[in-house]
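Q: Down below are the structures I want you to see.
Bear in mind these aren't lab numbers, they're just calculated from the coordinates by the rules spelled out. Model, not experiment: these values are computed from the prediction. Cβ atoms are built from the backbone, for glycine too; each structure is taken alone.
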Structure I
């Protein structure tokens with residue numbers, strides 16, 4: 001039977017000199033079987049509990065850094081005495097700690113509800129992937145109308161496939177695009193909640209592959225996407241003439257001018273409404289769409305700049321725009337005008 005270690009005082013404990021590199025120094029502090037102080041050559045001190053269980057020497061349990069206030073000598077002796085009591089009762093203290101940690105995590109996870117996680121997720125998406133107020137409003141509306149009534153007060157770790165089906169089935173075949181987008185939102189929110197609950201190994205109830213696809217038809221099988229018809233190229237002269245007539249008197253409808261530039265440059269309306277004067281070289285007749293940055297948001301690429309040649313008609317429209325002190329925008333400087341460009345696709 002090993003000799004009982006002498007019971008060290010705090011002063012004696014702190015007076016132990018660090019060892020020379022590279023090895024650490026481990027010393028029993030007495031007062032509780034198995035409690036040791038581990039001292040590194042740097043002088044840092046941490047607690048270890050060395051023990052045997054079922055007749056075998058076990059890997060020591062790390063108990064944190066030494067501190068007079070938190071992990072004090074007296075406090076660690078109480079911890080070690082508790083471990084020794086568990087060993088006598090036939091309980092491995094390491095497994096006991098794991099079970100205790102699991103119980104604490106489970107208790108914490110029960111407080112992580114879908115509603116709380118959904119709100120955090122919406123805030124995370126806002127200003128990032130969801131760049132417009134319209135996108136944020138639509139996402140929030142989907143979650144509020146369809147998901148919260150069923151999932152709102154549920155802990156994320158408790159959400160099962162049946163719960164997701166209660167949300168999606170009523171609209172899966174009648175509002176398929178909405179339901180599919182909502183499913184993607186649910187999967188992202190649940191993934192975030194499981195991560196917060198430290199339950200990353202738990203299956204995501206809103207995942208599609210090998211999960212919801214067992215219960216729901218593929219979106220493409222229940223809904224065929226119908227695209228808006230495009231203007232035949234033969235009709236483009238008449239289209240542009242109608243667009244010019246819509247801007248009457250000239251310059252009164254900046255949204256019409258913006259759409260005309262988008263047609264002439266082959267650009268999306270979003271990029272066109274964000275055109276700024278420093279992007280346009282009037283001498284070379286080149287519009288350079290810059291990559292997305294802190295100063296230039298929502299551009300076409302995060303890495304590449306795009307050079308677009310400007311036709312004579314595009315140049316005429318751009319040169320006719322007033323340079324306003326309050327904005328650097330070339331076209332549709334007001335938010336109202338920017339929104340109107342979307343209506344033109346339906347009006348003309």
Structure II
């Protein structure tokens with residue numbers, strides 16, 4: 001789903017040219033492999049407006065781009081926290097059913113999480129992705145990732161995002177994933193420090209799996225639901241990567257798609273957002289990515305077999321143990337980033 005921030009910076013450092021044959025081009029800031037290209041192709045065919053995707057591979061990288069007033073971004077995929085934060089800062093355009101009619105197909109419990117500045121895009125959980133040809137017994141606990149078996153030394157991929165990096169240790173400690181106090185973060189640090197010798201990379205697994213030097217040596221990773229399908233595509237071996245949600249509970253995430261207030265093509269961007277959020281597009285996108293949709297109208301278009309797949313639509317008991325992310329204090333973010341930066345010292 002992601003490329004490195006270097007690639008994002010280079011892309012933004014040069015002016016965007018219109019795609020040949022198209023007078024307008026919309027710039028979409030998004031994870032890699034996170035939208036069905038056929039949907040964008042249909043939009044371009046119907047509207048004559050091209051869509052240029054700019055990839056990021058962490059929330060921190062995305063936020064840095066989004067905070068740049070000269071980034072030339074028209075649309076962006078953000079987490080629910082980001083929708084609220086950047087919306088209140090005036091960076092995201094307020095949305096209603098008037099400027100995005102497809103919002104009517106989303107229940108208030110979903111739209112409220114995007115804070116009125118974005119449309120619910122896709123949702124899921126965070127868990128453990130693993131290679132079934134290397135790991136015969138499916139992981140069931142965060143301990144399987146944080147205190148791995150000896151044979152997994154230098155075969156673990158973690159993630160250096162200041163939110164996601166702390167989910168496994170904080171859940172194991174029985175703490176909130178949104179912990180801000182130094183004592184709790186210190187306890188999480190101790191668990192992360194003990195795990196560090198087993199970690200091959202702190203790059204997001206979709207990025208690191210494509211690294212020819214280390215990709216073949218990754219057997220287990222912290223991952224988002226749906227990542228296993230992208231990993232299988234990258235590996236070229238259907239079904240080798242699988243996904244498990246630990247019994248202790250996890251992080252239930254929601255991604256939102258928004259239009260920037262600074263977009264010089266705002267009306268076109270709003271039209272594209274409405275097109276992506278429509279029942280037909282939302283259903284096709286969810287099916288193509290093998291991920292759950294938040295659109296009630298789209299859900300009716302998805303086969304019952306898919307809706308009953310618990311790897312895509314988690315059972316109620318798992319969701320009951322899940323936590324949502326909330327905005328962290330500045331001090332907490334700084335502490336978390338210092339901890340992540342120090343992990344290299346313990347590998």
Structure III
């Protein structure tokens with residue numbers, strides 16, 4: 001039997017009425033430039049809660065009141081042992097008299113914490129979102145899909161990620177390019193995208209009656225999600241938004257609309273989101289056709305203003321990966 005090393009940590013919360021809760025991160029000593037929740041080893045004759053409070057005071061300079069247990073996770077150590085992490089919710093009650101002042105500390109919105117944390121703490125960040133955010137703001141992948149998500153990450157890094165000098169569809173120049181179609185058109189990659197995006201969509205509070213996006217990037221995604229939804233017993237029809245109105249026949253922008261219920265809510269997909277410009281154009285065309293947009297979902301959010309632009313348009317963006325998570 002493998003030996004287990006117990007560690008305990010905290011997700012320290014800060015609340016302000018009318019605003020999204022903030023959580024505390026401290027700089028990592030192991031990974032320079034990285035961020036972690038305050039966490040450390042449980043010493044002999046010390047309870048997990050006592051260890052969590054002590055580690056928080058040492059690493060962040062904050063004394064805390066501990067609440068309920070939030071989440072657990074495990075990882076393999078280099079010496080072959082299993083490290084078991086136990087995290088608690090907490091709030092600040094005082095400043096510590098001494099702490100590791102070489103560490104940085106910062107407060108971030110709970111919905112943004114996962115993008116800054118290593119994979120081992122992803123489930124902790126998602127548990128915090130579920131605990132702290134109202135239902136209409138929580139859409140996260142469940143822990144049971146960790147293997148699929150990890151495999152999709154491997155495929156994206158191998159097939160779609162390139163370095164160099166590139167001009168993006170937004171007109172911006174970048175030293176990093178994600179050619180999403182190299183993965184979404186791969187048999188395994190397309191299936192995994194469909195599985196993970198469907199998981200995000202079916203957690204939406206508002207029932208979704210259709211899934212669509214702008215041709216060409218969204219075509220394999222909407223098809224994959226629709227097929228997965230059928231296999232899961234919750235069929236969602238797909239539709240495609242044309243770049244130009246059809247030059248003959250109906251003159252529609254939307255292909256497949258006959259499968260949609262009039263006025264239903266839909267989810268919009270894109271393989272990679274940079275500024276959100278493509279999705280905003282899709283929102284306009286979908287709403288002009290009489291449908292409501294419940295949410296947008298993407299395989300990769302490049303974190304270059306797209307989520308903010310879509311939020312301003314009244315459409316939340318949810319991602320399988322942010323750029324930070326993909327490259328971590």
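Q: Work out the source of 1.6 here, i.e. which of I, II, III gives that when distance in nm of label points 7 Å out along Cα→Cβ at positions 122 and 314 is computed.
A: Label of the originating structure: II.
Q: For structures I, II, III, calculate distance in nm of label points 7 Å out along Cα→Cβ at positions 130 and 242 and state which one comes out highest.
A: By distance in nm of label points 7 Å out along Cα→Cβ at positions 130 and 242, the leading structure of I, II, III is III.
Q: Could you tell me which structure in I, II, III was used to calculate Cα Rg over 2.2 N^0.38 Å as 1.64?
A: Only structure I yields this read-out.
Q: State the single structure among I, II, III that was used to calculate relative contact order in percent (Cα under 8 Å, 6 or more apart), giving 25.
A: Label of the originating structure: II.
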